[in-house]
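Undergrad: Listed next: structures, encoded as structure tokens.
Here, each number is a calculation from the coordinates, and none is a lab measurement. Remember, predicted model here, so these are calculated numbers, not experimental data. Cβ atoms are built from the backbone, for glycine too; each structure is taken alone.
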Structure I
Amino acid sequence: MDVVLQYAWNGLAVGSIYALIALGYTMVYGVLKFINFAHSEIFMVGAFVGYYVARGVPVLRQGGVPALLGVMLAAMLACAVLVLLIERLAYRPLRDAPRLNSLITAMGISLLLQNLGQNIFGADPKSYPELLEPRVFSFGELSITRNSIVVLVVAMLLMLVLHWVVQHTRTGTAMRAVSENPGVAGLLGISVNGVISVTFLLGATLAGAGGVLYALNYPQIDPIMGLMPGLKAFVAAVLGGIGSVRGAVVGGIIIGLAEAAIIGIGYSTWRDAMAFGILILILLVYPTGLFGRFEPEKV
């Protein structure tokens, strides 16, 4: 039983990170009906910004919770600035173009960021600084690291903050209005461009925080580190229902638990393939996802 709990805990921790990344995919899709495939590279940039800030700022080298918060804030701010530049220079000019154009552009931005990352940061993996002193809490055969506790708690807090912003603020109301009908929202005085920028910004800040949290548990980072977590987060968003904030969270947790389960039964080499198996299954059986809704298109 303790072994099952151990894998379940590990799955919750990594699943919460997938959920943070998936929220970026699902929020942008909910407003623009567009998949931002460069989102996984925003996650990578967040991890690297945190790495250099943790190493370069003397007061943060001592580690501890304040250092972690400082590193996360720096990563979130850098990712917010980067995604606003991408949205303004690459995506906004294509707003009225066919969706395929925006999709191809997003893939191009993703490859551009990967290659820029290899040229700027170097292609070799880097060991992440120890922001928190390693500590393990044992409950029988169940061992829980302090890093995994911090990852889960911080990720859940960020998701609750996002839920509050979307459901209980004027900005969230505007986001939901633009998601329903951008044209009518604009006629009602809502700045559609502003709402779209805020949507990208919120998703990027969560990805930046997710990059730092991911590096706490897997302290090796490289310029292509966002590829696989980003794809799994996309699967999580589709599983939960692309466009649904609640679905992205649930989908991320399910992917994390499923990944931990397949490792637990001795098929760790199948952990990545499992996510894509789930994607194929959900598209065949329930294409709208767990919390998605069917939206017929006029032709």
Structure II
Amino acid sequence: MASTNEIRKRRAVERALLGAARQTVLALVALVVFVPILYIIMASFKSKMDYVGNQIGLPAPFVLDNYRTLLKDGQILLWFANSAIVTGVSVASCTLIAVLGAFAFAKMRFPGKDRIFNLVISLMIIPPIVMLIPLFVLSTQVRLVNTYWSAIIIDAGLMLPFSVYLLRNFFITVPESIMNSARIDGCSDRGILFRIILPLSSSALITLTVVNVLWVWNELLIALIFLQKNTLTTLMVGLVQYQGKFKVNQPALLAGIFLSMIPMIVIYLVGQRFFVQGLTAGALKGE
């Protein structure tokens, strides 16, 4: 029989091999994600001739002509503004409605609460593309097509089921004793929500905001269909149009893609420490 020391050594070796395998897999995943981003960044600083003859290597020379081309056109600033308006208003309105709905499902009692919640959750499995035709017909009838509100309302509605689900799983973790103490002190349900539950759920709110902002900012199909005016074009739609306009000048297109990534990278870095915490806690603490 193997001695105790041999068993310990064997287990230590197994743990070391398992840790090395995990690190290798994570490194490969990070490499798969990072290499395309690095390619976009390097290509955006190349001239057209340099890109044709040297697509993979470093820029030689290092030029800013592609960014000057984008800014000289001026449309990309308008696209940024349109995307910011649609993203900001839709995420803010969705978050407010989701907070109220999640609080009701988590802390209030009313007939059919569980059935209604299950119905809301079931909406997450419906692909948005199957709702485009009825949504377009309805938006046309109420004259919302070619207005910001068409994209804002649809984006907010599509994000709402997941938002309610995530926040509700956080809100149910708030002890009832804290709420009862607040009620004894004369705090209303609205005060409990905004003064107690929301401050305790800051990681969930930041996680939800990051996820929703990333989705709306990168959304293409809804903006392409419901915002058809040139003055309402969002950034993703504009870049698709640029692909046709600058199909020979790929570095200019890649420069636009890199510019579109910068706000999302900044938002993710700011909320990074809350992101994983929010997703895991919301999954593990739910009923």
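Undergrad: Comparing structures I, II by mean count of other Cβ atoms within 10 Å over residues 155-162, which one has the largest value?
TA: Details: I: 17.2; II: 21.2.
Of structures I, II, the maximum of mean count of other Cβ atoms within 10 Å over residues 155-162 occurs in II.
Undergrad: Using distance in nm of label points 7 Å out along Cα→Cβ at positions 139 and 219 for the comparison, can you identify which of I, II gives the largest number? Intermediate values should be presented prior to the final figure.
TA: Working: I: 2.5; II: 0.9.
Sorting by distance in nm of label points 7 Å out along Cα→Cβ at positions 139 and 219 in descending order puts I first.
Undergrad: Where does the value 1, 6, 11, 16, 18, 17, 14, 9, 5, 2, 1, 0, 0 come from, among I, II, when P(r) over Cα pairs in 5 Å bins from 0, in percent is the thing being computed?
TA: Considering all the candidates, the number was obtained from I.
Undergrad: Oh, and also: If you rank structures I, II by FRET efficiency 1/(1 + (r/R0)^6) of positions 67 and 83 (r between Cβ atoms, R0 = 30 Å, to 0.05), which sits at the top with the largest value?
TA: Looking at the calculated values, the largest one is II.
Undergrad: Computing mean count of other Cβ atoms within 10 Å over residues 43-50 for each of I, II, which one ends up highest? List each step's numbers first, then the result.
TA: Working: I: 27.6; II: 19.5.
Going through I, II one by one, mean count of other Cβ atoms within 10 Å over residues 43-50 peaks for structure I.
Undergrad: While we're looking at this one, here's another question. Of the structures I, II, report the one carrying the highest value of relative contact order in percent (Cα under 8 Å, 6 or more apart). Could you put the intermediate results ahead of the total?
TA: Details: I: 36; II: 29.
Comparing I, II by relative contact order in percent (Cα under 8 Å, 6 or more apart), the maximum is at I.
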